[in-house]
Structure I
Amino acid sequence: MVVPARVSLATLGVADVARATEFYESLGWRLSPASIPGVVSYFHTAGGLLSLVTTENMAADAGLPARPAPPNPATDFRGTKLAINVETPGAVDESLRAVVQAGATLVKAGGATEWGGYLGYFTDPDGHLWEITHNPVWPLDATGSPQLP
């Protein structure tokens, strides 16, 4: 059997599902009616779905012990990041301003990269690291997904 090369669902473990849901809704993300308030929230994206559940529920579902929250969830790196590709460097800066206004923490302001792109970083209220990037070598399709060469 070949495992399909796709990411259907990315789930973020959060401290408070309702609070995290409010943050992503404030970005204009569309909440699915399949969500269960306070238990699990599903958001439609241009790619796979994004879901939010408590970290404790996520660990229990996998049969793993829950880890204590990092001392500073806004700045302590967890070894994972998610990315949003946008059309222009200006869209990176506009998006970073919008997420900060919604309650995110700016980690790194938008700036040029050594590979010719432009990016910045933020963490959501639970400390999940997100990159907003413009890569001129990866054009975006009609859904906003990057097209690799």
Structure II
Amino acid sequence: MRVEDIDTVYLIETHSFASPWNKESFYNEVAHNLFATYLVAELNGEVIGYCGIWLIVDEAQVTNIAILPEYRGNGFGEILLRQAMKEAKRRGARQLSLEVRVSNHPAQSLYRKLGFQPGGIRKQYYTDNLEDALVMWVMLNGI
């Protein structure tokens, strides 16, 4: 992701999450956060999705991942997450974690398909409705 992608990424963010990040947060991630890596998914030269990861020592965390609603269900999220996993491993991560709403079964299904396993619950994690988050982990040595 480049700074020039932020307007489109912000649009994807607002179409994907009840409590979206603001543009300044994305700018700080891309321009200043040395622990962050952000990837975009493009189709015909247009950004249709993005994924962010933080890497600290040998552990990586997905900060957010989203695909424009009209492109969901076509495998773009899987491709993007696989690339993020490879990038995290390339940068030295041994494992990758993420949080997902306990009600988001389609996302959980994708994560399980890619080897993520449940690791715990973060109670009332989401501020918009106080829904719990399922924490999922995957070891990156097999990718």
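Readers should treat all values here as calculations from the given coordinates under stated rules, not as data from a laboratory. No experiment lies behind these values; they were computed from the predicted model shown. Cβ atoms are built from the backbone, for glycine too; each structure is taken alone.
With mean count of other Cβ atoms within 10 Å over residues 40-47 derived from the coordinates and found to be 13.2, which of I, II does the value describe?
Answer for the origin of the read-out: II.
Can you tell which of I, II yields 1.6 when distance in nm of label points 7 Å out along Cα→Cβ at positions 80 and 128 is derived from it?
That value comes from structure II.
Suppose you compute helix-only ellipticity at 222 nm (-39500 (n - 2.57) for each DSSP H run of 4 or more, over all residues; to 500) for every structure in I, II: which one lands on -9500?
Only one of I, II returns -9500 for helix-only ellipticity at 222 nm (-39500 (n - 2.57) for each DSSP H run of 4 or more, over all residues; to 500), namely II.
Computing mean count of other Cβ atoms within 10 Å over residues 48-55 for each of I, II, which one ends up highest?
Greatest value across I, II: structure II.
Tell me which of I, II gives 110 when you compute volume of the Cα convex hull per residue in Å³.
Checking each candidate, the match is II.
With FRET efficiency 1/(1 + (r/R0)^6) of positions 64 and 104 (r between Cβ atoms, R0 = 25 Å, to 0.05) coming out at 1.00, pick the structure among I, II it was computed from.
Going through each structure in turn, the value belongs to II.
So distance in nm of label points 7 Å out along Cα→Cβ at positions 16 and 88, computed for just one structure, reads 3.8; which one of I, II is that?
I
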